[in-house]
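Following are the structures in question.
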Structure 1
Amino acid sequence: MTVAPRFQHRNGTLHAEDVSLTDLAKEHGTPLYVYSRAALHDAWEGYARALQGRKSLVCFGMKANSNLAVLSEFSRLGAGFDIVSGGELARVLAAGGDPGKVVFSGVGKQAWEMQAALDAGVKCFNVESEPELERLSEVASTRGRRARISLRVNPDVDARTHPYISTGLKENKFGIPIEAAPEVYRRATRLPGIEIVGVDCHIGSQITEESPYLDALDKLILLITNLKAEGIELQHLDLGGGIGIRYTDETLIEPVTLFNQVFERLKNAGLGHLELVLEPGRSLVGNAGVLLTEVQYLKHSDAKNFAIVDAAMNDLLRPTLYDAWHGVEPVVPRPVTSATLSYDVVGPICESGDWLAKDRRLELHPGDVLAIMSAGAYAFTMSSQYNSRPRPAEIMVDGTRSHVVRQRETIESLFDLETVLPQT
């Protein structure tokens, strides 16, 4: 497997930029998340080059990684943010993000979250149902405000990805069926406290083909054209996110190739004036992080060989949730020989589903440190304290320096918000 560009072996040891992962594991312990600042910049530049000189806004899909240091870095680069909760809005503000560049997505927005977003002055609410539209109208009217809205439409396009991360089919919970959208837009024009500004579409995640985006775009262009004929003028088109990353040998979409086609189709349809909004998450952070874990025991049986490590499904849920594949790199590798065994890399949690990788040929000893690759997206953000396990620290590497951007949780912190019943 080819490791990510900012994570390379030097003098027999895997490094993040110019920092040894062995040194980080010794200093901070394991499990440990490590991110590369340069890798974040590399991914951002891929979008910046593709969109240069074009009317566009890139809103980082922060559900992928909501660490304040990550958010602050993207804010400095000029990013907006795609949020799905009031808590995520609070993180954007704490990181110095511009609320005027925030789009608020999600199917279950509560009234307090709408109020907070209106007070902050977000760019747009991506409305996902008629009941949500009506509640937003009530909340905005009560506060004497107008909520800028896009309708998230469901184009019934197959993103050809894992069913759990496909969001653009009729059977998915997201969005309004595209055939029903014109009537909902008409309804929105009659509601107080509502200002129509755009249309939104998000068809899924880890997409490795251009055709699903272009199929969805064609349907959106037809919808926008028909709305315009009715006098409903839009200011932006939000095409969502979902561009995949390389976990193993995936063929990737080049942003410049995709967006050249998007802008050409908009121009040909007479819609070149629209701002293009994008919501990339995984593609900005996925390959910018690794999870370090130490081998505790090697267990052999007739059926399987297990490398039992100190990271677990509570630290990285994707393998057991999605059957996801992550590369596994020994931080200090030993030569693989004909006698090398294949291991399932598993954690200490009391679940058979607690595994990080399966059937990997690795030359291992107890005490070895492994790097679980491509762990910058949907990794720490999905972690938990299951089995009363404190969540790992997070480190950001910047050249030769490293910074603790989230402290490791302590055992005591696991129950510092709990109380026992009074004695009677």
Structure 2
Amino acid sequence: MSLMTDRNDLACIEGVSLQAIAAAFGTPCYVYSRAALTAAFEAYRTALAGRNARICYAAKANSNLAILNLFARLGAGFDIVSGGELARAIAAGGDPAKVVFSGVGKSRTELRQALEAGIFCFNVESASELDHLNAVAGELGRRAPIALRVNPNVDPKTHPYISTGLKSAKFGVAFDVARELYHRAQALPHLEIRGIDCHIGSQLLDPQPAAEAAGKILELIDSLAADGIRFSHIDIGGGMGIRYRDEEPLPAADYLAPALAVLAGRTEMLLVEPGRSLVGNAGLLLTRVEVLKHGEEKNFAVVDAAMNDLARPALYDAYHEIRKVGAGGTASEKAIYEIVGPICESGDFLGHDRALALAEGDLLAILSAGAYGMAMSSNYNTRPRAAEVMVDGTDMHLIRRRETVAELLALESMLP
């Protein structure tokens, strides 16, 4: 579905105009569509219909409590990467028994927290973690459920910063040593082998690398079965991409089809861990033009959002479509603008070379910002983080109020 629609000459999300949201909650402001979030989840459910499968939302993409709660109501489990995300998932009504815990540097405190909560499985990413988890589980008198996150050394054909399944990645364990580590885990008294995990990267558009990875994982599963090690689940990760500019992502069913064909006939529970593809196109960042600055070489539209609100352009040189909201202003001719924020960094940009007819005070919508937008935001330059709003039909709900400077200062103390 298209997130923004025009109704009575107003740009809307579902039945609410963006102008009304800006008037009620100010800018910058993240805005999400409940209908779009639900539709994205249901596309995965349909793709997996008839299979023993579980959708574990990758909470790092957007961990707002309202969004986690919506997915929990829809039946989702959660893929988490920190103790904080576990606390969020539980606070949002998520079932710990549907949680998988990934991440290369889980602390002993986090391991204990997850064991006490009764999570479904730890996706273990190193030999050292096996030992740490065994020790913590022993202290609690429990057995920790584990899967190894195995790197199949498959090129996911994505940005190098979000490629996770190659030999050079910090994530997971090498394919060639996984068999040895499973035998090591089998010998540790406080671990219980449950499954195997593989996640090769993010913003994946070609389904074939995921299918290739699934094939390699099946080879390992069969070799371990010959050793007497069997699994109750296979976790194929997530990573399906979305449209930011001119990408042509496949529907969930078509993207998953090649991997599911490889896994046809398996009786183990199948886990998938979508993140970006559930929330990315379901949200936008609403911002207002503060200053138009016409230089000798470039024109700048300085908006009230900045790299602290949306880090992806500065971090990845990522593209987000930027649209003017409504007629607005007095400008009638388009010009080429750099869309930049007020932060004191040359890397503080949200879009390059955008053809827009702008006037100061105009509203802009930065699209495809539902994933890794608010989740990666910061308080750089002592900027309070943005508000977040969920649209549900003709209703709008404030799901995170804007921070205040006083709140930022409250955590700090001066020297005596």
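Overview of results
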| read-out | value |
| --- | --- |
| Distance in nm of label points 7 Å out along Cα→Cβ at positions 110 and 278 derived as 1.9 - corresponding label from 1, 2 | 2 |
| FRET efficiency 1/(1 + (r/R0)^6) of positions 198 and 350 (r between Cβ atoms, R0 = 41 Å, to 0.05) derived as 0.30 - corresponding label from 1, 2 | 1 |
| When distance in nm of label points 7 Å out along Cα→Cβ at positions 142 and 190 is computed for each of 1, 2, the largest belongs to | 1 |
| Per FRET efficiency 1/(1 + (r/R0)^6) of positions 126 and 398 (r between Cβ atoms, R0 = 30 Å, to 0.05), the highest-valued of structures 1, 2 | 1 |
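No lab work stands behind these numbers, since they all come straight from the coordinates. The structure presented is a predicted model; accordingly, all values stated were derived computationally and were not measured. Cβ atoms are built from the backbone, for glycine too; each structure is taken alone.
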